[in-house]
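Take a look at these structures.
Just so you know, all these numbers are worked out from the coordinates, no wet-lab data involved. Source: prediction; values computed, not measured. Cβ atoms are built from the backbone, for glycine too; each structure is taken alone.
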Structure I
Amino acid sequence: MPRTSSLHVNGRAVSVRVDDPETPLLYVLRNDLELHGPRFGCGLGQCGACTVHIDGAAVRSCVTPLSSLTPDQKIVTLEGLGTQEAPHPVQAAFIAEQAAQCGYCINGMVMQSAALLTRNAKPSEAEIKQELAGNLCRCGTHARILRAVKRAASSI
């Protein structure tokens with residue numbers, strides 16, 4: 001039986017109808033709300049492509065069932081992190097360092113980096129590498145991604 005769930009996504013209250021309350025948040029974000037920043041990668045929470053923020057913490061949306069969320073939790077996707085006119089410092093740094101190549105990992109790398117800089121505005125290189133270790137990158141832009149996170153940290 002379809003169920004309506006209330007969510008708070010990118011600063012606005014939304015309602016979605018799902019047949020199964022165990023539907024992954026990723027499916028709701030992409031299919032119902034048409035937010036395509038979070039990507040389907042592995043479907044197991046291991047690659048990071050689907051990363052979003054829930055109450056400021058980086059979370060894998062492909063393994064987060066809709067039923068585990070409450071209407072007061074704040075969900076932020078890549079689209080809600082910043083705007084074209086005022087990008088988040090991490091987004092601006094990734095653009096400046098040309099850290100995106102194929103696009104597979106970029107959502108996860110940006111969202112994971114932004115969560116890190118919220119907790120630790122001046123991370124060491126080792127801390128950045130540790131934070132991003134669970135995000136897979138197929139095309140090998142690791143050096144540019146690392147430079148982008150350092151650049152963002154210096155601008156915060």
Structure II
Amino acid sequence: MRYEGRAFRYGRDVDTDVIIPARYLNTSDPAELAKHCMEDLDVTFVEKVRPGDIIVAEENFGCGSSREHAPIAIKAAGVDAVIAKSFARIFYRNSINTGLAILECPEAVDAVAAGDTVSVDTDTGTITDVTTGTTFQAQPFPPFIAEIIEEGGLVNRWKKKLAK
């Protein structure tokens with residue numbers, strides 16, 4: 001899959017409590033969660049983010065609680081992919097399960113600036129900072145993970161398989 005959008009830059013240890021604050025966990029509606037995505041870290045995020053945009057972050061993105069609301073909120077806000085130096089393990093799996101493309105690529109994180117246009121090809125693992133023309137290599141998704149992402153998450157993938 002290919003994605004292209006503007007980069008939103010964040011630091012290290014962005015935890016699930018700032019991705020979607022606990023006070024909004026009384027709903028699992030993606031549209032409602034999207035309204036509050038990142039608001040405790042970046043109050044203007046929801047106003048500025050557009051479909052297709054990409055989050056770029058330092059180490060340990062998604063640390064904290066194991067709530068799947070965090071990747072759901074990010075995806076519902078319009079973000080197509082997250083590129084980080086590293087991810088918290090449970091956030092990584094929750095992202096895949098909910099259909100949010102995530103890639104680890106420290107070199108890209110070090111080079112991409114906020115507002116740059118970034119292109120991601122998850123089939124090849126290629127990340128391009130379109131603004132500067134610099135290309136980076138991340139690990140491409142294995143076929144089974146690519147299938148989950150393409151179907152919009154694990155539940156959607158199984159629904160499709162069971163319908164056959």
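Give the label, chosen from I, II, of the structure having the highest value of distance in nm of label points 7 Å out along Cα→Cβ at positions 13 and 45. Could you put the intermediate results ahead of the total?
On the way: I: 2.9; II: 1.7.
For this comparison of distance in nm of label points 7 Å out along Cα→Cβ at positions 13 and 45, the top structure is I.
Here FRET efficiency 1/(1 + (r/R0)^6) of positions 5 and 85 (r between Cβ atoms, R0 = 30 Å, to 0.05) was calculated and came to 0.95; which of the structures I, II was it taken from? Kindly include the intermediate steps, with their values, before the conclusion.
Values: I: 0.45; II: 0.95.
Going through each structure in turn, the value belongs to II.
Source structure of the calculated read-out (distance in nm of label points 7 Å out along Cα→Cβ at positions 69 and 133, 2.9) within I, II: I. For the set I, II, ranking by distance in nm of label points 7 Å out along Cα→Cβ at positions 53 and 77 places I highest.
Taking percent of Cα pairs over 26 Å apart for each of I, II, which is largest?
Details: I: 24; II: 20.
The structure with the largest value is I.
With distance in nm of label points 7 Å out along Cα→Cβ at positions 21 and 109 coming out at 2.5, pick the structure among I, II it was computed from.
Values: I: 3.9; II: 2.5.
Structure II accounts for this read-out.
From which structure (I, II) was distance in nm of label points 7 Å out along Cα→Cβ at positions 61 and 125 calculated, if the value obtained is 3.3? Source structure: I.
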